[in-house]
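So, here come the structures, one by one.
Nothing in this text is a laboratory measurement; each read-out follows from the coordinates by a stated rule. None of these values were measured; they are calculated from a predicted model. Cβ atoms are built from the backbone, for glycine too; each structure is taken alone.
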Structure 1
Amino acid sequence: MLKSEPRSFEALSAREWLCTNGIGGYAMGTVSGANTRRYHGHLVACVNDSLHRVVLLANVEAFAQTSGDVVGLSTNRYNGAIHPDGYRNLKAFRSGATQEWIHEVQDIKVQKRLGLRKGRNSAQVEYTNLGTKPIRLSLRPLVCHKFYHGDFSQDVNYPSGLEFGHDQTVITAQSLPLQLLHPAARREPFQGWYYRFEHERETERGLSSRGDLFCPCELSYELAPGERAILLATAEVAEEPWELSETYPEDTLERLNHAADLFLLDRPRRKSIIAGYPWFTDWGRDTMIALPGLTRDLGNSQFERAVLRGYASHMSRGIIPNRTVETGLAEYNTADASLWFVNAIYQSLSRNWDQEFAAEMASAVEELVCHHVAGTHYGIAVDPKSGLLTQGTEGTQLTWMDAKIGEWVVTPRHGKPVEINGLWINALRVAQWLSTRLGQDPAQFAGLAEHAEANFELKFWNEKLGYYLDTADPDDASLRPNQLIAMSLPFAPANTDNASRALAVIREKLLTPYGLRTLAPECAGYRGRFKGALQELDAAYHQGTVWPWLLGPYCDAVMKTLHDRAEVERVLAQVPQMLDNYGINGIAEVYDGHAPQTPGGCPWQAWSVAEVRRVVLEYGLNLTAKVES
């Protein structure tokens with residue numbers, strides 16, 4: 001929550017808010033009210049099953065007047081100018097399912113509230129006169145029909161249709177009507193383009209930072225004290241105003257619970273997890289890592305199992321999709337997503353056994369194991385000599401460290417990555433567990449697991465270094481956090497004594513208050529700053545940049561190996577701050593490797609939230625910090 005003390009434009013614009021509608025659409029912006037990303041908007045609709053998102057209502061320019069001067073309630077940034085400058089009279093802000101701003105200046109006090117309707121591409125904006133005098137409120141909706149990754153500039157052919165009805169204005173482009181419903185408004189004959197908005201976050205990423213927007217009309221209201229004006233923007237066939245939520249999460253667990261819901265994608269033909277906002281869709285790896293932490297203890301077991309069934313149905317030669325792109329095509333370039341899928345099955349069934357679901361998943365897991373043993377996509381296959389999993393073909397990135405710039409795979413990790421083999425052994429033990437529980441013969445899976453386990457320490461443990469190799473065959477001794485996964489899984493193969501020694505090194509070299517570095521500072525190629533154009537960001541992505549999601553494996557490894565609850569509590573001490581300093585009620589994708597550690601990437605990242613939330617629930621931690629005030 002923002003209290004009444006003045007804040008700078010830069011400070012208010014650095015903090016972002018998010019609403020989601022559960023079907024892939026969202027609303028997103030900054031506390032100041034200015035759109036600092038091309039992805040920001042009051043309504044970003046998801047218009048088909050392949051998650052094609054379109055920015056429709058980008059913002060609303062708002063002014064209020066009593067008998068004195070006209071006062072700006074909104075904020076826009078242009079090249080070299082800020083107008084209006086409503087952030088100057090912003091007195092309070094709250095973020096939850098509804099976003100709320102309170103502006104107060106002279107004898108004017110106005111509350112703005114914004115929310116999305118679940119399951120619908122509809123946004124509702126309300127302005128309420130909280131003052132003691134009548135006000136004249138003027139609203140100018142700023143619209144476009146823009147693919148969310150793209151730019152939007154003045155176009156003489158935009159919109160292709162513009163209709164004015166009673167209490168309704170319809171703007172059509174690309175065969176997609178945007179309806180603005182504005183009951184009780186007086187529509188003024190104003191229409192035109194707003195030019196050269198400045199999106200400074202895109203400048204930082206080396207992308208085009210300017211855009212134009214179209215205003216179809218001006219809406220005027222005379223509001224007595226206590227009266228409100230409603231503007232409803234929708235891409236649906238029909239819609240009516242609804243009551244916006246008045247629930248705002250306060251303590252840390254409430255905020256994590258609220259954040260978990262933001263990522264759930266629940267469409268009739270597709271249930272999954274949105275990997276991160278604003279620019280990611282659903283990725284198989286991210287979904288399977290995040291699923292246990294996002295759905296646990298929220299009554300979402302049916303959703304969780306629908307997700308698992310859905311991915312199982314799209315398995316190809318034992319591999320689940322890495323992602324489904326906006327065109328609807330599935331990609332399978334992943335060596336670990338399918339193994340995380342098996343782990344998610346175990347997490348679900350170990351908490352809540354269901355015989356029918358277990359039998360379905362056991363069949364999928366058996367298919368997965370058979371294909372991995374025989375060899376499948378991208379050179380993923382079991383080495384018959386060691387029983388360990390090898391992977392990799394030229395020009396491909398198959399692990400979670402998947403940055404690629406042109407033809408350059410930044411961290412190819414070909415051969416036998418340590419976490420892939422931890423996941424492989426874990427998957428085999430899950431298969432054995434399922435077979436046993438279902439009354440089937442587990443011998444095949446037990447034999448494969450024992451063979452791989454017998455060679456895990458031989459291949460990966462490096463006595464001289466005191467930690468596990470990052471890859472074997474070829475050997476890579478770079479100090480990375482991937483070994484934590486092999487220490488932390490339910491059926492982790494890492495030797496306890498060796499894991500203890502490795503944890504000491506990891507704590508000294510990789511652990512930071514916000515997550516774990518992806519490469520130790522003394523290693524060749526280390527980058528301590530996640531800044532610059534996209535190519536620079538990709539080059540730093542897994543070369544020292546800190547990832548909060550790795551706090552989950554670290555805490556599990558600490559509990560499994562050292563039984564040190566105090567260390568887990570210490571490690572998570574910064575979580576309340578992390579929920580507040582970038583995306584409000586979210587945890588960032590990454591942080592800088594070097595201090596001061598600035599958050600970066602997606603302000604809301606699914607597995608960042610999920611792994612922190614899972615650990616908090618798993619070990620019954622009590623994080624009592626309240627929302628910043």
Structure 2
Amino acid sequence: MTMSPKLGVCYYPEHWPEARWAQDAAQMTALGLTYVRIGEFAWSRIEPREGEYDWAWLDRAVETLGTAGLQIMMGTPTATPPRWMLAKFPDMLAYDAEGHPRGFGSRRHYCLSHEGYKDACAKIARDMGARYAHLDYVHSWQIDNEYGCHDTILSYSPVAARAFQIWLETKYNAIDALNTAWGNVFWSMEYGAFSDIGLPNLTVTEPNPSHVMDFRRFSSNQTVAFNKVQADVLREITDKPLIHNYMGRITEFDHFDVGADLDIASWDSYPMGFLEDRSDRPEDFKHAYQRQGDPDFQAFHHDIYRAVGQGRWGVMEQQPGPVNWAPHNPAPLPGLVRLWSWEAFAHGAEFVNYFRWRQARSGQEQMHAGVLRPDGEPSPAVAEIGQVAKEISALELSPLQESPIGLIFDYASAWAWDTQPQGADFDYFRLVFEFYSALRKLGQSVDILPPNISDFGDRKLILIPGLFCWNDSIKRAMRAFEGRIIIGPRSGSKTRDFHIPEALPPEIDGLELKVTAVETLRPSGDIALEGGGAFQIWREHVQTSESVSLMSEDKRPAVVSKGNLHYLCGWPNALGLDAIFKRQLNELGLPIYALPCGVRRHDMSGHILYTNYAATPEQIDGTVLRAAGVRLIQKSSGKIIIKE
């Protein structure tokens with residue numbers, strides 16, 4: 001079995017003169033592009049007034065692109081409802097946490113709970129599907145666009161408030177059951193009816209965490225339901241793949257739940273924008289990688305979305321040059337567009353689409369670079385994209401193999417620790433990402449696993465950092481697993497209702513251990529570990545009769561072990577994770593690779609890819625890998641197939 005990944009581009013025919021379309025299509029195919037995504041923001045041109053459709057222009061665009069040899073990824077345009085929709089549904093607007101309605105004038109201003117708008121979305125999806133799904137040109141369907149972008153999952157609108165009350169009544173049935181689950185006896189917060197319950201915002205001080213947690217679950221469920229409305233409509237019309245394009249470091253909804261109704265996961269990869277806008281890295285790190293992006297951030301999301309798509313995934317939008325939305329927007333080093341593309345293929349991507357074909361001349365994104373400049377001439381990315389197209393056309397890539405290491409990622413835990421971080425620096429995404437990054441620096445491949453997994457397979461090492469509560473599936477998997485499990489910190493520290501367990505955390509079957517107290521540490525308050533490195537941010541005091549395999553320098557347990565179970569009593573910094581993981585990998589017989597800073601190893605079943613994110617050349621196996629360089633090696637022969 002081999003992989004044949006494809007390249008594509010995001011295109012907006014409605015933005016350009018129709019006389020240009022055929023030339024654009026011909027240039028795309030000449031460059032080696034196969035896919036083109038269209039339609040996801042075009043509702044006002046498709047239906048300029050309610051019930052009045054203008055399909056003719058889109059028909060011609062589809063025909064022009066299709067006859068040129070391009071496969072179309074058709075987007076439903078529901079992320080950008082036209083202005084007449086707001087006149088029809090003036091209560092459709094989402095509200096922010098301060099109680100202000102989101103206004104018309106950009107995008108994603110709708111509330112996911114608005115039933116009238118959901119019905120309108122179903123209608124436009126049905127109409128588009130009926131018109132285009134039968135065409136051979138149409139490869140797949142993207143539903144909506146970037147759920148969660150611009151903080152748009154949590155809506156505090158009156159519509160959301162009523163939907164939340166209904167959701168709670170369905171979940172709890174009786175108000176006394178809700179009062180008990182939420183612990184509402186505290187501060188006299190008991191309710192007499194579900195209609196009395198408001199949203200957890202605008203309170204004098206922090207709201208009840210159980211209330212917040214249920215609101216976060218509700219908001220995620222509303223996202224799933226919104227997506228499912230269109231998925232169900234399209235399923236009735238076509239058997240072509242359904243896709244959504246997720247984003248980087250968006251945790252406000254459960255992507256696994258949304259993905260269950262789709263066929264392929266994709267995400268929008270903006271390495272340099274995300275380093276500037278969504279990274280916890282220190283300033284010196286951001287300076288060193290300002291023109292490259294974080295060496296692990298893209299791979300982490302590739303592996304997340306491979307899990308969300310149950311093996312099928314791609315990059316719907318790949319940054320080809322400077323973006324427009326980060327605090328600073330430098331240009332990538334020469335070679336980075338090629339590197340990012342190859343890195344995606346090494347993690348199993350079926351496609352990489354570049355955003356966008358031509359830089360817009362108007363609107364909010366006119367400063368966002370495209371494959372072509374605003375005048376239609378090539379940008380620096382064109383040569384790199386063409387090179388990648390030639391390289392993949394000449395190769396049959398091996399698929400991914402199951403990694404011996406699995407890492408649990410749980411969206412509900414992100415909501416829990418947003419709700420009650422206990423310390424200013426505690427962030428679930430950061431915790432899991434630092435575990436992942438530490439392993440990548442040691443040359444390891446890592447499979448991201450969902451929290452409801454019931455079987456860890458034949459893996460050798462499973463990591464469970466910060467899982468806020470246990471579920472029956474993962475407990476079964478842990479009991480049956482013969483490999484090694486590293487748990488913590490903060491795992492199992494709450495019940496599902498957001499209470500401290502009566503018997504105290506972490507409540508791990510087979511491990512006699514109680515967390516008796518926790519503390520959050522100032523940036524200057526790290527606690528050194530005897531094996532190297534230190535605990536940062538979060539530290540637990542424990543009571544145990546089990547073996548202590550690592551101590552802190554103040555003589556408290558840092559790692560508690562019994563059999564294949566190992567519990568971390570704090571959040572290790574980078575040096576601490578490096579020391580702990582090296583010991584574990586050595587004991588498990590997993591090879592450790594000495595990689596220069598910025599170089600990463602990507603393991604496929606038949607090939608190894610090396611990528612150099614550093615701004616300087618680095619040595620790999622005695623030879624130089626240039627800055628922003630890639631090297632693909634065939635395992636069976638050791639032959640270099642693709643190089644610098």
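In this comparison of 1, 2, the computed figure 40, 34, 20 for semi-axes √(5λ) of the Cα gyration tensor in Å is attributed to 2. In this comparison of 1, 2, the computed figure 20.6, 68 for Rg and Dmax of the Cα atoms in Å, for residues 261-516 alone is attributed to 2. When distance in nm of label points 7 Å out along Cα→Cβ at positions 61 and 589 is calculated for each of structures 1, 2, structure 2 comes out greatest. A value of 17.9 for mean count of other Cβ atoms within 10 Å over residues 229-236, calculated from one of 1, 2, originates in structure 2.
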